[in-house]
Structure formats: C-alpha cells, structure tokens
1. Upon calculation of relative contact order in percent (Cα under 8 Å, 6 or more apart) from the atomic coordinates, which of the structures 1, 2 produces 11?
2. Where is distance in nm of label points 7 Å out along Cα→Cβ at positions 58 and 514 largest, in which of 1, 2?
3. Work out which structure the value 127, 60, 54 belongs to, where Cα extents along the principal axes in Å was derived from one of 1, 2.
4. From which structure (1, 2) was helix-only ellipticity at 222 nm (-39500 (n - 2.57) for each DSSP H run of 4 or more, over all residues; to 500) calculated, if the value obtained is -15500?
5. Out of 1, 2, which has the highest value for FRET efficiency 1/(1 + (r/R0)^6) of positions 162 and 306 (r between Cβ atoms, R0 = 25 Å, to 0.05)?
6. Using distance in nm of label points 7 Å out along Cα→Cβ at positions 42 and 634 for the comparison, can you identify which of 1, 2 gives the largest number?
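Values in this text are rule-based calculations from the coordinates and carry no lab data. Only a predicted model underlies this, so the values are computations on that prediction, with no experimental measurement involved. Cβ atoms are built from the backbone, for glycine too; each structure is taken alone.
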Structure 1
Amino acid sequence: MTATTDGSTGALPPRAPSASDATAEKTATTALTRTAVRQDTAEAARRATARATDHLLSVQDPAGWWKGDLETNVTMDAEDLLLRQFLGIQDPQLTEAAARHIRGEQRADGTWATFYGGPGELSATIEAYVALRLAGDAPDAPHMDRAAAWIRQRGGIAAARVFTRIWLALFGWWKWDDLPELPPELLYFPKWFPLNIYDFGCWARQTIVPLTIVSAKRPVRPAPFALDELHTDPRHPNPPRPLAPATSWDGVFQRLDKALHLYRKVAVRPLRTAAMRAAARWIIERQENDGCWGGIQPPAVYSVIALHLSGYDLDHPVLRAGLASLDRFAVWRDDGTRMIEACQSPVWDTCLAAIALADAGLPADHPQLVKAAEWMLAEQIDRPGDWSVKRPQLPSGGWGFEFENDNYPDIDDTAEVVLALRRIRHPDPLRVDAAVRRAVRWNLGMQSRSGAWGAFDVDNTSPFPNRLPFCDFGEVIDPPSADVTAHVVEMLADVGRTHDRRTRRGIAWLLAEQEPNGSWFGRWGTNYLYGTGSVLPALAAAGVPGAHPAVRRAVRWLEQVQNDDGGWGEDQRSYQDKERWAGRGASTASQTAWALMALLAAGERDTETVRRGVRWLTGTQREDGTWDEPYFTGTGFPWDFSINYHLYRQVFPLTALGRYLHGGPAGAPVAS
C-alpha cells in the first residue's frame with residue numbers, strides 16, 4: 001500500500017502499457033501461434049503417416065515384394081493388337097478389352113496424348129486409330145472421324161515417327177523403301193567402331209538388334225483394310241522428305257542412310273545371311289528365364305517378330321515363352337478393360353516401399369520389412385550381362401528393375417536396394433553385409449570417366465546414335481544423370497565411403513551440374529523437382545552443409561516454385577520448355593514429397609514452406625491412406641515416353657512425412 005496526498009492509503013493507478021510491453025505480448029502470442037501450428041501440423045502428419053503405413057503394408061505381396069501399375073500410353077496397347085494381327089493370333093475378348101481401354105483414353109478433340117493432360121500426339125493417335133480399326137470401329141464413326149481429321153491436319157502418316165511407320169509397313173500401309181535402313185551387319189562392328197551396337201543404350205540395343213532382321217526381311221502381311229483417310233493425299237501417300245544440308249550432322253546421316261539403301265541392293269548374300277543368324281543368336285542369348293527380353297515390352301515384341309521371320313514357328317519353346325511373357329504385361333481391370341504395361345517395376349517399388357516404411361518409423365525388424373529384404377536379397381544378380389562388355393573384369397552384384405532382367409541390372413536400383421537393406425534388421429546380418437559389399441563394388445566399378453553414373457552402362461555417351469534417321473523415338477544413349485549419381489552418392493555415404501575419392505568425384509560432378517536457377521535436371525523422374533529431390537538428400541548424407549551456396553540456391557528455387565495451395569508439381573512439358581514449365585504444374589503427391597525431402601535434407605524443417613507442403617499432403621490424403629495422382633511424374637525418355645508409376649503416390653509421401661516427423665537418414669532425429 002502507498003500513502004496518498006491526503007494521508008490515506010491506496011493502490012497505485014494502473015500503468016499504461018508501454019510499446020515494449022505490446023511488442024513482448026505480440027511476440028509471445030506469435031510464438032504460441034507458431035507452436036500451435038507446428039503441433040497441429042505434426043499431429044496431422046502422424047495421422048497421415050499411420051494411415052499410409054497401414055495401406056502400404058496391406059498391398060505387399062505375400063512373397064515380399066510391392067508392385068504398382070506402370071502406366072504409359074496407348075501405343076503399348078495398339079502395338080500389342082498389331083502384333084497379334086501380324087502373327088495371326090487374334091483373340092476377340094482380348095481385342096475388345098484393349099479397344100475399350102484405348103477408346104477411354106481418347107481426348108475430346110479426337111486425339112491421344114502420351115501423358116495425362118498433355119497435348120495430342122501424332123504417332124500415338126495414328127497407332128490408336130489403326131488399333132481401333134482392327135477392333136472393328138468404323139472409320140466414319142464420330143470418334144474415328146475426329147481422329148482422322150486431326151491426323152491429316154498434322155501431316156498424316158508421312159509425318160509419323162519411324163516406329164509407327166515400321167508397324168504400318170508390316171501390313172503394306174507404308175513402303176519399306178521409305179524407311180531408314182538398318183542392316184544386320186551392324187552387329188559385326190567392333191566395339192571401338194562408331195555406331196557399334198554397344199554405343200546404344202541397353203533399351204535401344206535390345207530393340208535395334210531384332211529390328212535389323214525385320215528391316216532386312218521387309219515382311220508384308222495382307223492388310224485387312226486401307227488407310228487412305230490418314231494420308232493428306234492418298235494418291236501420293238509417301239511424299240519425299242527434304243534433305244538437310246550436307247554440312248550438317250543430320251544431312252550427313254541422311255546421306256549415310258541413302259548409301260545403306262544402295263548397299264542393300266549389292267550386299268553379299270552369305271554375309272547378310274550370317275549377320276541375320278548372328279542377330280537371332282544374340283536375341284536368344286538374352287532371353288530371360290520367364291521368356292521376356294530385358295523385362296521390357298517393346299524389345300519383347302520386336303524379338304518375337306524377328307525370330308518368327310527367322311524361321312521359328314509359334315510353337316517353338318523360345319517363341320512360346322516369349323508370347324507367354326507378353327501376356328504378363330497385361331493389367332486386367334474391374335471395368336473389363338485391358339492395359340499393357342511397358343515394363344514392370346517390382347524391385348524398384350519394393351526398395352522404395354521399404355525405405356518409406358522404415359523412415360516412417362516401422363520397426364527395423366518388422367516381419368514385413370524382413371520379408372521384403374529376403375525377396376530383394378534373392379533378386380541380386382550374380383552373372384555378367386551386357387554391362388560387362390566395357391567392364392569385363394568387374395564382378396557382378398547389381399539388381400535389375402523388373403522380376404526378370406539379369407542381363408541389364410541398373411545402377412539406380414542397386415543403390416536404392418542397398419539403402420533399403422541397411423534400414424532393415426535381417427536375422428542374417430552377415431548375408432546382408434555380403435550382398436551390400438558386392439553391390440557397392442559393382443556400383444563403384446560402373447562409374448563413368450566424368451565421375452558420375454548412368455543407369456545401365458559405363459560412358460554410354462557417343463554423340464552418333466541420336467543422329468541416325470532411325471532414332472526418332474526418344475533417347476538411345478545412357479549418359480550419366482544427376483538423379484542416378486545422387487542415389488549412388490547417398491548410398492556410398494550410407495556405407496561409410498563419404499571420403500572415398502570416387503564419392504568425392506561424384507559430389508563434384510553434382511555441384512557442377514546444378515542449373516543456374518538452383519535446381520538439378522531429372523532424367524528418370526519429372527523433372528527438376530525429381531533431380532533436386534534426389535540431389536539434396538545425397539549432398540546432406542555426404543556431409544555437405546545446409547549453408548553451402550549450392551544448397552541455398554536449391555532451397556530458394558524450391559520456395560519460388562511452391563504452388564499457392566502449398567504443394568509442388570511439374571508438367572512433362574518442362575523437358576521441352578524449361579523456361580515456362582521447370583518446377584511448374586498441378587500439385588502432385590509424389591512431387592510435393594520430392595520437394596519436401598529436399599528441403600528437409602537442407603535443414604528447413606521448421607519453416608512455413610515445409611509446413612505448407614506437409615499440410616498439402618495431409619489434406620489431400622484419402623481416408624484409406626492413399627493419394628490420388630493421375631499426373632505422370634516418371635520418365636522413360638524425357639518428353640517422348642512418360643510414366644505414371646502408381647506406387648509413387650504412396651511411397652514418396654510416406655517417406656517425406658516420416659522424415660518430417662523423425663528426421664531423415666542424414667539429419668538429426670526430430671522429437672515428436
């Protein structure tokens with residue numbers, strides 16, 4: 001109590017709040033708000049993680065693997081029907097199921113795209129149209145008439161890619177003389193000679209060898225109908241193509257092709273016959289145990305045709321197994337449609353699922369993780385393949401992508417399988433350690449001269465294959481890429497080889513490959529979001545600090561391209577138009593997860609950018625723990641062949657949420 005002026009006592013009047021008091025109160029309120037937001041975000045992330053974990057565990061195969069559908073475009077379905085027409089093995093039920101799928105993918109303007117939301121594509125539209133004609137759709141039906149009119153407006157069959165015109169030539173709808181020549185004698189080129197078969201990427205090599213037989217044989221089966229409606233001028237269906245200047249590379253290779261056409265007329269018959277026999281042997285030697293070739297549908301299709309033309313009847317064990325393998329690429333859906341997968345991805349899906357579950361907090365000795373590890377261990381490849389042409393002394397030890405693909409293990413899968421195995425507490429740790437040692441040795445041995453890694457081969461960087469007139473269907477070489485290199489660097493850091501000079505060369509290559517805007521190009525996923533989402537976790541694992549200028553540039557870029565809804569997305573068009581589309585597109589679960597994985601690795605966990613991304617993931621999750629993702633976020637050939645991996649929408653969000661809650665493999669644990 002205090003004396004008043006009249007001698008009485010009383011309390012002092014309240015003091016007016018000062019500016020510093022108001023600031024302190026505001027700061028305290030803001031801190032409380034931030035804490036509440038942080039706690040709410042974390043709680044939503046925990047609920048979403050639990051639902052996603054339960055769902056992913058529920059879809060594991062009893063054998064231990066995961067596999068989502070691998071969706072591409074309707075050329076797979078169209079070419080399957082064309083193959084059956086060529087071989088005379090049509091099945092009415094199968095044809096109608098495929099036709100329903102193809103019709104369901106047609107756009108309002110009558111065209112077919114090669115990825116969800118993409119523009120109409122000429123060759124895909126031609127092949128889909130022809131397949132529907134084979135299924136009995138009348139050319140004057142409205143949906144067919146729209147497609148034909150659009151095809152004519154874009155130049156007709158004459159403007160289609162080479163592969164489309166090869167399929168049409170099989171039925172006399174195009175002239176073989178007006179296709180690039182592909183001589184089987186190519187197989188005799190020595191490995192040091194330009195354009196030898198090992199200058200091509202493994203996927204192109206597996207396709208080109210059988211096509212040399214097809215090109216030499218030039219078969220024609222009677223066409224069941226004409227295709228005059230797909231020519232701009234049916235009287236002149238094969239217009240000549242203009243020659244590029246002789247001083248340009250395109251001009252040089254066009255003239256080389258003309259020379260090969262002349263060679264065809266004078267080729268020594270015994271030499272050509274021997275070359276075709278050598279090509280047939282090459283194909284048969286590379287047939288997998290389940291009858292397929294490389295686990296990929298296109299090489300299997302052309303290999304079946306080539307061997308049939310070489311005298312193998314359809315009842316021969318090689319062809320029986322090959323045809324049976326093609327049936328395994330079919331996905332039958334509940335609505336009665338049939339979709340053809342270009343390939344299947346169980347090894348890739350399984351290692352990514354295992355990483356996601358482990359990072360989400362599933363115990364390392366959980367029975368389903370142990371089952372996955374057991375399956376992956378059994379899939380390790382212990383024999384040489386085509387990769388050993390350039391590395392003959394290197395012991396095997398990699399993993400393929402598919403169920404059966406021992407000839408072509410890939411560096412990317414091998415790195416990710418190692419990362420998965422090291423997260424699992426297997427009851428036989430010595431067996432795991434031995435498998436990891438073999439894998440690390442193989443990946444290190446597959447390093448290219450630049451210090452980086454490609455997907456399947458070493459130094460597969462010849463500039464010539466892409467110049468061939470024949471090669472207009474996408475990438476035909478396998479140069480090193482940032483995403484594969486990043487996964488290898490992350491794996492090497494995880495096994496304690498951060499200071500190995502080969503790891504340091506990989507890191508130096510990655511830093512040199514950063515784009516001016518701060519991102520990295522994504523070769524096998526779309527696109528700069530995938531590249532950046534691969535590189536930053538690798539750099540963090542290798543000890544590159546979050547304050548490093550390259551990391552800061554990447555973080556700024558990710559902040560700039562975040563969508564207003566809090567997610568991230570990137571359209572396939574970024575491969576053609578980097579300025580407009582890099583990091584731009586509708587938000588997707590997988591691409592939002594890649595951005596979050598990158599930001600978390602850079603130490604950005606407690607930022608509004610990350611919280612908004614996490615809230616987008618938790619807010620778009622379905623009640624069953626899944627996410628919807630119609631957009632294509634995978635890449636076969638940049639722009640030319642896009643992929644929707646149906647499991648990406650599950651494994652990557654779970655990985656990102658788990659790392660948000662528990663910390664990433666390269667970061668400090670986060671208190672939950």
Structure 2
Amino acid sequence: MAPHRAVRLSLKKPTYAVCVVGVEMYVDIHSDVPQDAESFAVSGSSGVEVSMAYDPARVTVPPGKTRWPLDANVDVTISVDAASKDLHDFKVKVSYFGQQEAGALGHSVLYLTGVDISLDVDTGRTGKLKRSHGDKKTWRWGPEGYGAVLLVNCDRDSAVSGGPDLTSSQLASLDDLQDMSPMVLSCDGPDSLFDSHKLVLDVPFSDSKRVGVFCARGGHSLEDYKQVLGPQRLSYEVERQPGERKISFFVEGLAFPDADFSGLVSLSVSLVDMGTLPEVPLFTDTVVFRVAPWIMTPNTQPPLELYVCSVVDSHGSNKKFLEDMSDLALKASCKLIVCPRIENRNDRWIQDEMEFGYTTAPHKSFPVVFDSPRNRGLKDFPYKRILGPDFGYVTREIKFAGASSLDSFGNLDVSPPVTVGGKEYPLGRILIGGSFPRSGGKRMAKVVRDFLQAQQVQAPLELYSDWLSVGHVDEFLSFVPTSDQKGFRLLLASPSACLKLFQEKKEEGYGEAAQFDGLRHQVSISINEMLANSRLRRDSLYVQKCIDWNREVLKRELGLTERDIVDIPQLFSLKGSHAEAFFPDMVNMVVLGKHLGIPKPFGPIINGRCCLEEKVRSLLEPLGLHCIFIDDYLSYHQLLGEIHCGTNVRRQPFSFKWWHMVP
C-alpha cells in the first residue's frame with residue numbers, strides 16, 4: 001500500500017498526528033537530524049507497526065535490524081491497527097546515532113491518535129453489507145467481479161408522492177428504504193478528536209443528479225431519515241454523536257444508464273482537519289456503485305400477467321376477443337388485466353405503448369415498465385395505473401419531433417439467451433426495427449436507442465423493418481419456448497412457405513378451396529386465384545427477400561442455424577411501397593408459456609380444417625406447444641395489427657444475475 005501522507009519530526013518538541021487505521025503514513029526522519037548523525041533507530045508503542053522500505057541492492061541491513069543507515073535510501077512508514085481510546089495514546093520514537101558507540105545524539109517523538117474511518121457498501125454482491133479492506137474504487141463485471149449495485153428508485157411506495165420515489169427528496173414511506181442500497185460509515189476514535197476534525201461526505205457534481213443519499217438516525221419515523229446528498233446537495237458534514245462508531249446511510253439511484261451516463265457513481269468520505277487554512281483532508285475513502293440496468297424478458301420466460309384493452313368503436317366491441325384472452329390466460333395460469341376504455345381512450349395497441357422489464361440488485365428486484373414515446377390514447381396508463389409499490393416506471397421523450405411508428409414498442413423485442421461464436425448473451429439480445437442500412441430511412445428515435453444500448457447487458461441489434469406499412473419487428477418474427485436443448489425457436493413469417501403450401505394443395509386437387517371462406521366483410525379468394533395472382537405473388541416474393549435479409553442477420557448475430565428457425569406460412573401485399581399482411585399475421589402471436597394465442601388466418605378449408613392452421617400445428621405442436629387460434633380479424637387485423645400488438649405480457653425475471661456477465 002502506498003503511504004497516505006507524510007509527517008515531519010522535530011528534535012525540539014513532540015509531533016502530533018492523526019493516523020487512520022490500516023493506512024500507512026510516511027515518517028520524514030531527514031528533515032531535522034542531529035549534527036554528525038549517521039544512523040537511526042525507530043521504536044513504536046503497542047498497536048503501532050513500523051516498517052522500513054529500502055533497496056536491498058543499495059542498503060545493507062544492520063545486524064538485528066536496530067540501527068539503520070541515515071541516508072536517502074531508507075524510508076520509514078508507520079500504521080496503527082486500532083482506534084485510540086484517548087488522544088495521542090500511540091507513540092513512535094526515533095533515535096539518532098553517530099559513528100561512535102556512545103549514546104544517542106538526539107531523539108524525535110511522534111504521538112499518534114488512531115482513528116478508524118471507512119465507508120463500506122456491498123462490494124461482494126451478497127445482499128449483505130460487510131466491512132471491506134479491498135479495492136472499493138473499482139467496479140468489475142463477471143462471476144469473480146466485485147463492486148456495489150444501486151437500484152434506480154423508480155417505483156412509488158407511497159400514494160402520497162405523485163411521481164416515482166426518486167422525484168422527492170423526502171422519504172414518503174419506510175418501505176422505500178428496501179429499494180435503496182445500504183452504506184455504513186465507520187468513525188471510531190476519541191470523541192475529543194472530532195472537536196478539531198470533521199467528517200465530510202460528498203458526491204462529484206457529475207454524479208449528483210444520478211444518486212441520492214439518506215442518513216439514518218435510527219427510529220421508525222420518516223423524520224429519522226433525511227436526504228443529505230443529491231442533485232441539490234454535493235456535500236454533507238456528518239453529524240457524529242459522542243461515542244458513535246457507525247453511521248448508516250441508504251443510497252438510491254436517480255437515473256438509469258444512458259448515452260451520457262455510464263452507470264457508475266462514486267461517493268466519498270473525508271476526515272478533515274479544521275485547524276488548518278485551508279482545511280485539509282487527512283484521509284479520503286471512496287466507494288463506487290453501478291446503477292442496475294433495465295432488463296427485458298423474452299417469450300421464453302414464464303408469463304405472470306397478460307394485459308389487454310377493452311374497446312368499442314365503429315368496428316364494434318372486442319368482447320369476444322377479451323373472452324378468448326381470458327380463456328388463454330386461464331390455460332397458462334396467468335393473471336389477466338383488462339385496461340378499460342376510460343383509461344385507454346379506445347387505444348387498443350397496448351404492446352406499442354409500453355414494454356415490461358425489471359431491475360435487480362443483490363438485495364432487491366422489481367418490475368419496471370418502459371413507457372414508449374408514442375403518446376396516444378394509452379399514454380397515461382403506464383404512469384397512472386402501473387407505477388406503484390415495487391413497480392417502477394421509466395420513459396424517454398422525443399423533444400424536437402413527433403414519434404414515428406418505429407418508436408412504438410411492437411418494434412422492440414428481445415431474443416432468448418444465446419451464444420454467438422463463443423460470446424455469451426445470457427440475457428438475450430434486444431431487437432429493434434429500422435430502415436435498410438445506409439438507406440437514410442426511418443429509425444427508432446435516438447433517445448430510445450441510446451437508452452437501450454447504455455444498459456449494456458442485452459446488446460441491441462437493429463433489423464430491417466421499414467419495408468412494412470407499420471414497420472414493427474413483431475410483424476415478421478417471434479420466439480417460442482421449447483423443452484429441447486436449444487430451449488427456443490425463432491419463428492419467421494414466410495411467403496415462400498405459404499405459396500409452397502398452396503401449390504401442394506392445388507396439386508392435391510383442392511385448388512377451389514378459398515381463403516376467407518365464410519368470413520363476413522371479406523371476399524373469399526380460391527387457392528387457384530391466389531396462385532394465379534401475379535401481383536400477390538410478386539409482392540410476397542419481394543417481402544420474402546426482405547425477411548431473408550433479416551434471417552441472415554439473425555442467424556449471424558444470434559448464433560442460429562436453420563434448424564433453429566421455423567417458417568410460418570404468410571402472404572403479404574404491397575400498399576404503395578410498403579407491405580401489409582394479406583391475411584391475419586400468425587407470427588404476431590402472444591406467447592404464454594407453451595400456450596400460443598395465434599391470429600386465426602381464415603385459410604382454405606380442406607377436409608373440414610383450415611390448411612394454414614393445420615400446417616402451423618404440424619410445425620409447432622411437435623415442439624410441445626399448444627396452438628390456440630383466435631379471431632382478431634375485425635378488432636385488430638383490419639386496423640393493421642394482430643394479437644401481439646393488442647396484448648402485453650409481464651414475465652418472470654431471469655434467475656441469472658446481470659453482474660455475472662461480461663458485456
């Protein structure tokens with residue numbers, strides 16, 4: 001350990017100094033030396049450790065290590081192993097000797113007051129705070145890493161506070177302390193020492209808007225906790241009481257990592273000598289936290305809650321759809337939450353409005369809803385109805401321009417955990433849709449992309465989705481869980497697979513079987529007619545090329561093979577230069593464990609069964625999945641969305657701890 005600071009000795013009078021337990025102090029034995037002195041000896045009282053630092057190539061160690069040569073090649077350091085009971089109760093004596101064997105030519109005396117100062121947090125990530133003597137200024141990733149974790153205090157534990165708890169400098173509920181990370185200041189030493197010395201806790205200006213610190217003074221009332229550091233408070237003179245050896249603090253995160261914030265924040269405590277001008281810090285101890293990221297959950301995670309909107313408009317009520325969702329949730333042992341019309345203002349696209357994720361630290365976890373910047377009828381629902389006790393909220397607003405369709409969260413997905421070329425992504429990779437690379441077209445808003453990238457743990461991947469009218473990745477891909485070693489399959493919409501299926505049925509003699517047969521408000525079209533429709537074929541093959549481009553990106557960036565991909569038959573037609581699903585888009589499904597709520601495609605009926613449904617069953621049911629086809633034609637499909645667009649699922653968090661990975 002490098003010496004902390006130096007103290008000069010005097011032959012004429014004793015020297016007094018404060019020494020922090022465990023911190024070495026350099027003793028200057030050369031500044032005041034008797035004439036003709038050539039060697040010296042050092043002794044310390046009980047509790048003082050004296051060490052010599054020298055270059056063995058230049059210094060000959062004296063017999064018995066008693067009298068050391070008095071030259072510039074020998075340094076003396078001292079430390080104390082415990083706090084003093086009284087002022088100046090540790091002693092160091094330096095004696096100087098000449099060439100002759102006569103007595104000492106002079107003596108210097110140093111009186112020390114030992115003080116134990118340490119700022120400690122859960123660097124071991126065990127969920128329990130322990131005194132640390134290691135490196136507290138560094139934060140390391142990985143299973144062998146270390147460093148404390150901080151939660152963003154973005155839930156609302158008390159109905160009294162209007163917004164998330166982090167917006168208030170007053171503690172509104174004792175429950176809120178559970179969302180904060182503990183920090184303890186050890187400050188043991190003679191009480192009289194603190195008449196001339198003070199302890200100052202401080203936060204760098206750059207971190208002050210991202211972290212808040214509450215001082216705990218015992219008791220069970222809100223008044224026993226006050227914010228001492230935060231956006232408006234950069235330093236705090238610790239109010240140490242006589243005899244007090246430990247002072248407890250609670251630390252909250254105020255912001256998730258972002259483009260201008262790495263996620264690391266530091267706090268320091270300094271022992272300051274008030275008897276000097278300017279006041280001098282004698283010792284500083286610093287701890288570093290990393291703010292826990294916001295983490296998305298893929299379809300492979302078990303469902304906890306299914307959200308859907310109740311709407312009534314010119315297309316009628318979606319009452320039957322809600323009943324089907326209720327049945328599906330029951331099968332999946334999942335809670336159904338219906339957002340009433342008064343709260344959604346007839347905005348049914350609840351997937352587009354928000355994305356459920358979570359944040360976790362060793363001591364606490366809770367879900368966090370990410371509110372999209374689309375701001376339509378559902379814009380107040382996440383804030384007013386989901387934000388609450390142990391349910392956090394975060395959003396990113398677009399300041400200078402309105403949100404585009406690509407900013408809706410149907411355009412935000414996440415893969416299951418994957419390994420790519422030896423690189424592990426234990427929390428999966430985020431998927432967003434944008435324009436074709438280098439085309440200069442539409443992209444998801446930069447503030448959202450920056451936020452997702454800054455979380456570091458799910459390495460966002462941008463796909464090409466702007467070939468669609470709506471432009472969302474959930475229109476052509478989905479993931480489903482499987483019980484085999486892979487654990488999942490990627491589902492991709494496939495016009496080629498659909499045309500191949502229809503060609504097979506034509507050759508089997510079912511060419512007159514019709515798409516949309518029996519569906520009101522829609523003219524049926526036979527297999528023969530669809531295959532003969534050159535425009536439909538051309539449009540679908542164009543779409544296939546767009547999907548194939550994404551297919552190769554997904555294979556490369558998620559480490560997938562063709563065996564990991566299932567092609568779901570689907571046709572598209574172009575409206576202008578952008579594509580829309582020709583019949584209900586089956587990939588745009590809701591996944592509740594092994595139960596899949598799939599848009600009913602109203603395909604050609606052959607031998608009493610829809611051939612599209614039968615094909616999908618043959619692809620997915622051998623994987624242990626249950627296909628439940630649900631009519632969303634009028635309520636969703638005709639409005640350019642499907643079941644996934646009209647639902648949202650909160651899922652169980654990963655058991656894997658994000659700090660164990662290496663981004």
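1. It must be structure 2, since only it matches.
2. On the way: 1: 4.3; 2: 10.1.
Largest one: structure 2.
3. Value 127, 60, 54 for Cα extents along the principal axes in Å corresponds to 1 out of 1, 2.
4. Numbers: 1: -15500; 2: -4000.
For helix-only ellipticity at 222 nm (-39500 (n - 2.57) for each DSSP H run of 4 or more, over all residues; to 500), the value -15500 is produced by structure 1.
5. 1
6. Top value of distance in nm of label points 7 Å out along Cα→Cβ at positions 42 and 634, among 1, 2, belongs to structure 2.
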